[in-house]
Structure P
Amino acid sequence: MSTSDSSDSPEFSFVPRLQAFAHLVRLFNQTGTLLLLFPTLWALVLASRGWPSTKLLIIFILGSFVMRSAGVIMNDLADRSFDGQVERTRHRPLVSGQLRPKDAMGLLAILLIGAVGLLSFLNPLTWLLSPVALALAGIYPFCKRILHIPQLVLGVAFGWGGVMAWAAVRNELEMGTWLIFAATICWAIAYDTIYAIQDREDDVKIGVKSSAILFGSSTWLGVGMAVCSMLFFLSVVGEISGLGMEYFIALFFIAILMGYQVLLLRSEITPQQALALFKQHCWIGFIVLVGILLGTR
């Protein structure tokens, strides 16, 4: 019998390594992918005046997964010196040593090649817009060192998916494009401020900036203003697009749900409560999508 430890064998180390890569791209937590995908689908459906083509649906669903996965890898590479000091992130693969930076960069390269492959099926205007998406994904992780509301840049990055989707359908950018873009920015400020509540104490200690720190005890007000702005932009896009009453009823339900969240934020909430409120925003994105589909005449 061999005296070597079986844990040194390739067969033994393969599964934990695969799990580390899955953890790196948040494979089993796709909330971020949905929050990127929904505004993209809003734009696809509105620009198509109904259900978009199967080809575009597949491209943008896969694209949302690929770019969100690439984005979190860029974030973890940029933040590995911070993540070890934050309770929620200290077990991430690059911090714990499960993966090396070059491992992460290798997977990032594969994902970006995949994104280029998906772009090859789209029109030239969408190609021209794509470098902006990559630049935003790369810039965002560093914004928390500079900006007091880095969530603004996250919103721009997530909203750009909708801009590209509109361009892929219409081969031009119209007023509706920018209204969805503006609504997405406001929405991201709202939900990511709630998400940032989880790390507020740790972020203050290490000097990282966030809107949850900036707003402080007035976080409820900041989130409320962002949501009101989101609903305003979505109402205008519904009006100029001629959407039916079903769409505006959907916005009314969203206003009720978000009003409830704002009321909860007036009191101190736990990190677990903040995460639960953040995840509810996937339903908000879904309700808007259903409203657009039902309201399209």
Structure Q
Amino acid sequence: MIKAPPTPKGFRDIKPELAAKRRETINKIAGVLEEYGFIPIETPTIEFAETLEGKYGEEERLIYKFTDRGGRNLALRFDLTVPLARYVATYNPPLPFRRYQVGQVFRGENPQKGRWREFTQFDFDSVGSSNPSEDAKVVAVAIKCMRKLGFSNAQMSVNDRANFADFPSEIVRAIDKLNKIGEEAVLQELVSNGLSQQVAKESVSKIRSQKPTSNLKDLFKILKEEYKLEEGKDFAFDPSLARGLDYYTGAIFELKEEKYQGLSIGGGGRYDNLIGSFAKKDIPAVGFSFGLDRMLEILYP
């Protein structure tokens, strides 16, 4: 019997049964998004490497980069947000521009449960307004999509990057892991980065004692009054939530489902400077990305 060649580590085939379920899930999410005025676009899988570089902080090392036969430095897209920023700077669509996109993204990380080197993101964003009503729309629509799919216990964790203004980036990156690896492991990481045990403990304690900013209070008010969402059930303030990508500037979100052992099945936030770095003018934006593969692992174990 001839054995077929394997797929590279972290890459996989999608069989017909799962492919059909993926399509059904995508259609349900798209239906909700279009109900709220989001329209579809598509962007290339490959971008110039310089388009992606300098946007992802320490995660930039995971970008797949290569040089083509013409000597051009190219890269597989790392997410769908930076390509969106380039798209808006290129075509100047009327604002506010609310779009969604489904596509494959690539990250050269260690494959493990819920993590592939090629996976599917389902993004939706609102570009052109700094009003917290747009942040609220993104959060509310994400939650409505989850309820449509049957995730009755999914909850959106919310924080504001402003809460980390006085902390070095290495502390913020470690604190973001509190809910994933626990306080003791975070303290060990901080100490290994050069902090004393006392300063590490004080940093964790100070961040955990943070309160919602005025920006978040406005956001929560809209979620409750306009969208009839319940704090503590549909969404909750999490002072340790940081989100690792460098381009976030304000409110940040992370969607979790208790059946998935605390892992995120989606995330996003406000990124008011990213599009301007391409367009050379201020264009605020806020968005969210579902991890389609993780969703399907829960829906169809």
Inset, instruction - Identify the structure, out of P, Q, from whose coordinates distance in nm of label points 7 Å out along Cα→Cβ at positions 37 and 69 was calculated to give 1.3. - result: P
Inset, instruction - Assign the value 162, calculated as volume of the Cα convex hull per residue in Å³, to the correct structure from P, Q. - result: Q
Legend entry - Source structure (of P, Q) for distance in nm of label points 7 Å out along Cα→Cβ at positions 189 and 237, computed value 2.4: Q
Legend entry - Test item: helix-only ellipticity at 222 nm (-39500 (n - 2.57) for each DSSP H run of 4 or more, over all residues; to 500) calculated as -11000, pick one of P, Q: Q
Legend entry - With mean count of other Cβ atoms within 10 Å over residues 165-172 derived as 21.2, matching label from P, Q: P
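Laboratory data are not the source of any read-out in this text; all were calculated from the coordinates shown. Fair warning: this is a prediction, and the values are worked out from it, not measured in the lab. Cβ atoms are built from the backbone, for glycine too; each structure is taken alone.
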